[in-house]
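Just so it is clear, none of the values below were taken in a lab; they were calculated from the coordinates. Everything quoted here is computed from the prediction, not taken from an experiment. Cβ atoms are built from the backbone, for glycine too; each structure is taken alone.
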Structure I
Amino acid sequence: MQTFKKEERLCSRKVISELFEKGNSFTVHPLRTIWLKTIFESHFPAKILIVVPNKNIKKAVDRNKIKRRIKEVYRKHKELLYEHLKRTGQQYVFALIYLDKNIIPFKELEEKIILTLQRLINIT
């Protein structure tokens, strides 16, 4: 199931503001993860928001490249998280915020996102 559908993306402004107000966070450089346990109508156990701030990466082309890479890595490795959440019957929303001022290589980004997903599993 290596897809990344619209239903898996966090779009609701209400839920996003609640996530940033009440959510817990941790950092695996260059990614900061903010997560919140919640309940929503979907057959996916997690929804994700990907943020690359304009303050750190000035060019939209570069911001979009980083977002595409994050989405691709998440798409390939989300099963780690999904299996755990389905087993425990939990639902989470979370945001991945890119903190670095430079574009890091794909392999390094992949390692960091895998670490982030494993840490989310350990927290839940």
Structure II
Amino acid sequence: MKEIIQTDAAPKAIGPYSQAVKVACSNLLFVSGQIPLDPKSMEIVGQTASEQCRVVMDNLTAIVKEAGGSLDGIVKTTIYLKDMDDFASVNEMYATYFDSAPPARATVEVGRLPKDVRVEIDAIVSL
């Protein structure tokens, strides 16, 4: 069984996907890729990749919290960057969200992201 997780504290989906899906039998939450949208205005926030990463991580946090979890439960993320030259600044901002034992992660440069943002992050969370 799966449970769809939806919160107004993070941006609504801009396509045919859910913010997150919780798998009841395994206590895993699969959070869709988040981009730096303000949940109220649905406008892009931040010019730099670092600024956008902060918004993305705040949106991920809101979704995970709505599902009953915390950032400590994130076991895997994937960071999608428009430009790998932003790796260091995104890494620095991303690190502020994890006190210790950060999750496993992959980071890739992609040709284009939704709404032409600089960063998108998805996550798998153990609840």
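Side notes on the structure shown:
- Read-out relative contact order in percent (Cα under 8 Å, 6 or more apart), computed value 31, structure in I, II: II
- Once distance in nm of label points 7 Å out along Cα→Cβ at positions 39 and 71 is computed for every structure in I, II, the highest value turns out to be that of I.
- Structure (I, II) behind the derived value 15.6 of mean count of other Cβ atoms within 10 Å over residues 7-14: II
- Ranking I, II by FRET efficiency 1/(1 + (r/R0)^6) of positions 31 and 47 (r between Cβ atoms, R0 = 30 Å, to 0.05), the structure that comes out highest: I
- For helix-only ellipticity at 222 nm (-39500 (n - 2.57) for each DSSP H run of 4 or more, over all residues; to 500) computed as -7000, the structure of I, II it came from: II
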